[in-house]
1. So if we calculate mean count of other Cβ atoms within 10 Å over residues 97-104 for every structure here (I, II), which label has the highest result?
2. Computing Rg/Rh (Cα atoms, Kirkwood Rh), for residues 73-136 alone gives 1.09 for which of I, II?
3. For structures I, II, calculate mean count of other Cβ atoms within 10 Å over residues 57-64 and state which one comes out highest.
4. When distance in nm of label points 7 Å out along Cα→Cβ at positions 89 and 225 is computed for each of I, II, which one produces 2.4?
5. Given a value of -2500 for helix-only ellipticity at 222 nm (-39500 (n - 2.57) for each DSSP H run of 4 or more, over all residues; to 500), calculated from one of I, II, which structure does it belong to?
6. 13 is what came out when relative contact order in percent (Cα under 8 Å, 6 or more apart) was calculated for one structure; which of I, II is it?
Structure I
């Protein structure tokens, strides 16, 4: 059903700081800016968000994958990798080591928390992890020209687009069931692995492991499922507001009517960028993650 990642929505307390970070340091360009309309807020069931300043950015490659940044007050009790939901945005880059050196320089809004290294599961793929100005976690990953195990599309700019979104939740079984049975996607069998940035953040033993599974969407996109330990908690959220941090991921689908789904907000036609007259609806997943499904077609 899901075909591609369309939008990663990030909630920040200072829009100007986020714009500078992603614009000046990652080369992202602003394609749209404005205030969230009451109609758009209603499309998420979040009346408190109406009137909030936002912007939409794209990587220098110009691919149809967007970063939507919305300015909202900070939410007490939230920190990346400590709560359930969307926890990491993984971005294609040409040279993570060069980007790491840039982040180590003066004035950087990004803090490196995981140095560039090959992935244990795929040594030809290298990645670096850094926290952004709102405490958001980003992975910056190089896929070789021949492709990796699942992803076959290398970066087309020094810093390119999102290609993986990482979900953390308390039950691997529940997450796999949701994406496999409800959304009809293939899900790999889980395996145990170390995730150093998670271990350090949660102060877990260095030899501790978590269960991890993958949800391939296409040769260009996938979802990673991480089973978080009991020290993590559901994400706090103000009534009528978006979840803090990496608030929502929007995916392209061919037909919103293809499967019966438990909508939080049923599909409606949306006219704001980057919907441009397409229908979109909102789901909440097994880990409390907000999932927006956007119909590819406009002719319905």
Structure II
């Protein structure tokens, strides 16, 4: 399977189509391979972006068909879940860097919480277990629409990759044994967060999945040693029970997710072996 990680100016020239979803009706032209399509969901609860910034915008999903898309073939889906407040429509460019321009359908989603308490750590921005109901409903709605529009998705190879608050989001969905998510995705990557929220992997739907945990090692960032120890403990404890889980340390990296690391995640998605010596510094 070919993959490309060329700069945005050369490889991500596609037109973005804005699609309005009102009730059950979608107003858009047929999606074209290589073009980013954005679908808004005004009937959903406000996204974390709106709750945190006060900017009123309907939650929006972005997705893109691969350049070599053929409706007669099956393709895995990569969903990228961003950090911080998630933005109004996630970060589709990071999904493209991870998966490349061909062979994968890609999508990105915003973040959701049930409520926002600014007296909490991080001014309430961190996703937790009590936000599961909001996440589950929003992601089933958004991704359910994507599966209607792109029915030839290969769920066995599909993946969710989350960074920071997005990693927390992925861990909360998996640990709550979300049937929709665990039925449609079998590969989960958590980057520099979420390892302390990843639990109960012994249950069947979660047990049959693959997991990759990445954490930076820059000691100037608070909590580095705890994250590394937590990732190592996850790997050792769940591997003992036969779970396919791998932990790696990103060298000379703090709370960051750079293109060299995204490329390694892409290799993991292709089931390529990655050794600890290959976890590179952010500047290649």
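Every number in this text was worked out from the coordinates using simple rules, so none of it is lab data. All of these numbers come straight from a predicted model, not from anything done at the bench. Cβ atoms are built from the backbone, for glycine too; each structure is taken alone.
1. Numbers: I: 16.1; II: 24.2.
With respect to mean count of other Cβ atoms within 10 Å over residues 97-104, the highest-scoring structure among I, II is II.
2. Values: I: 1.01; II: 1.09.
Corresponding structure: II.
3. Working: I: 17.4; II: 24.4.
Ranking I, II on mean count of other Cβ atoms within 10 Å over residues 57-64, first place is II.
4. On the way: I: 2.4; II: 4.5.
Computing distance in nm of label points 7 Å out along Cα→Cβ at positions 89 and 225 on every structure in I, II gives 2.4 only for I.
5. On the way: I: -2500; II: -8500.
Matching structure: I.
6. Traced to structure II.
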